Structure I
Amino acid sequence: MDDAEMPGAPCDQGAVTELPVTGEVAAAVVDLVPLLRRFCRGPYGLALGGAHAKGVDDAQSDLDLYAFCDDIHPNAVRSEWACAHSARITAVVSWGDDTDPVNAGTDFEFDGLKTECWFRGVSAISRAVEECAAGTVRQDLVTWTVAGFYNHCCLSDLKAMVPLVDPHGLIAAWKEQVAVYPPNLRRAIVERHLGAARFWPGSFHYASAVERGDTIYTTGIVQQVLHNLIQVFFALNRIYFPGDKKLAAALGKLRHTPEGLVRTVTELMATPEAFDIEALRAQRRGLQALLAATESLVDTHLPDDGPSPPD
């Protein structure tokens, strides 16, 4: 496809006639689609993702654009083309392995709007969808997300994405595959993360750290346990884990959770002052109580592997 043939607005199979964004953000999307297409070589699909696709954007949100393809132009070339595309584009940085776009990107500002163009390999996404359907949970420890990137986060992203250009039907096919939460994935996540969450609350080493007032150590323990329990809550409710950001709002929408979950998690995350042993004891008791409440929910709802409820 030559540059002259590149679309100037969302089009082709799987396209939307109306974007879920307006104003300057919508204008930026339309302007940047031809550039994003130019970065790709071979079969491809383009989508709007992130907060704007999910409808949870705010004044601090960046613009996330996704390109799915197995071959992209090198980092230096993408940066050069981005700078040449428009004087409105500044602060360009291209990163990642451009020989295998499992995880690569070109980031810049468009009229001051922070914009991230993410590249994902078609083969890698298809593999993640297949893994999750089979109940395989994989966690990649990367620096850009605090608890690592799970393969099932790909399914969360896909379900929320708005196709922009999808001439090969890649995005449409994936969205159909992830429309229903996989029962094997649900059970695998609950078993894996509930097992991990059980490790610390009754541990001798956690108890002794509390009595020493070792706040740095106990803070890490609490965060780890809460992260594992949060994974359980989303899976139990057949909702794909949405990532680390804005979790309080996402947790508040879940149907099956302990009463007052968001407040409980928020309070447990508050780090007691150093050497406040009574506060550390109370925090540990609260963590144990939340684990017990979660186990009760799992006993009640996990055996139900029926179809996902409607969105």
Structure II
Amino acid sequence: MKEIKKIITHSKNFHTDEVVAVALASICFPRAEIIRTRNEKDLQIYNEDSSCLVIDVGCNYNPQLSNFDTHQTGFSKARENKIKFASIGIFWEVYGSEVIKTIVQERNLRMSQQELGEIADILDGGFIVSLDAADSFQIENFFVPLRVEERLDIWSVTLFSIINDFRPLYILGEEHFDEKFHEVLQIVKPILRRKMIKYVDTYLARGEARKVLQEAERYGEKTLLISKRIQWSLVVEEFPEIEFLIDFGNSEGVYSITALRDTTGNFRNGHGLLPSKRHLEDIELQQEDGFKNLCFVHKDGFMAKTLDLATALFVVQESI
């Protein structure tokens, strides 16, 4: 495996798929520098540098050069079960066995390449694919056979797996159980405490968000404009008539437009933002009338960003 000197991912907000991918990459390459950036000139250089591993940024998918982004137009790679690949999935395809190999070597164990690959495949079939699914809003695919009231609590499953990972195998001897019990207890207690705090915070945030949305400026019957940073996702289901939300309360100084979804995950307007123009790159779309101040439109149509309100409203109008 080639030497990686730099691990690159995007700056600003972060999500589970690239956080996990970067963490796993840093296990393989502990001396590699981790860089977060969205500078296009720098990313072009990193994409072409074989000593750089570029994750979830750079608009390029090239396993040979370790470029692992999925946001570019034309990327449609999916698994046999139709789950779309996120950055963690395409990273794992190339480096999964190396991650396992690193862990094995740290424990002074020896395994064949086939064994390493089998372990990587097992992880891919459950853990990695679930991260891919969550990133592309397809996590429900895992629970389709179950009735709604029987669907699993994702957080409970995660907590269960954490605890289960601390349970020693009998081959190590039963004397390890007490030790590992107390060890995992010290980990679970602050998690549970934080979970309780999160419930309280969520209750307060939901009340604030509800008030802001009730008082928000309306454009027509289906669009709301908010200028305060809130967790609107907590209460947006209470406003089923609203199809688009324009948010100017973010720290970026831009207008963020969201095409809202219903409780089944489908767009409320049926197709999201700019369905007839999403095939265009942003720079191409900016050349068209009304889109000069468009910053970005997501290829899946759930989000766009503009420099001014007029362009934001135009995006909404063109999406109806």
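Nothing in this text is a laboratory measurement; each read-out follows from the coordinates by a stated rule. Bear in mind the structure is a predicted one, so any value in this text is a computation, not a measurement. Cβ atoms are built from the backbone, for glycine too; each structure is taken alone.
Work out distance in nm of label points 7 Å out along Cα→Cβ at positions 70 and 270 for each of structures I, II, then name the structure with the largest result. Don't skip to the answer; put the middle values down first.
Values: I: 5.3; II: 2.9.
Answer by largest value of distance in nm of label points 7 Å out along Cα→Cβ at positions 70 and 270: I.
Suppose you compute mean projected area of the Cα convex hull in nm² for every structure in I, II: which one lands on 19.7?
II
Given 1.6 as the derived value for distance in nm of label points 7 Å out along Cα→Cβ at positions 62 and 246, which of the supplied structures I, II does it correspond to?
Value 1.6 for distance in nm of label points 7 Å out along Cα→Cβ at positions 62 and 246 corresponds to I out of I, II.
If helix-only ellipticity at 222 nm (-39500 (n - 2.57) for each DSSP H run of 4 or more, over all residues; to 500) computes to -15500, which of I, II did it come from?
Values: I: -15500; II: -13000.
The value was obtained from structure I.
Given a value of 9 for relative contact order in percent (Cα under 8 Å, 6 or more apart), calculated from one of I, II, which structure does it belong to?
On the way: I: 15; II: 9.
Source structure: II.
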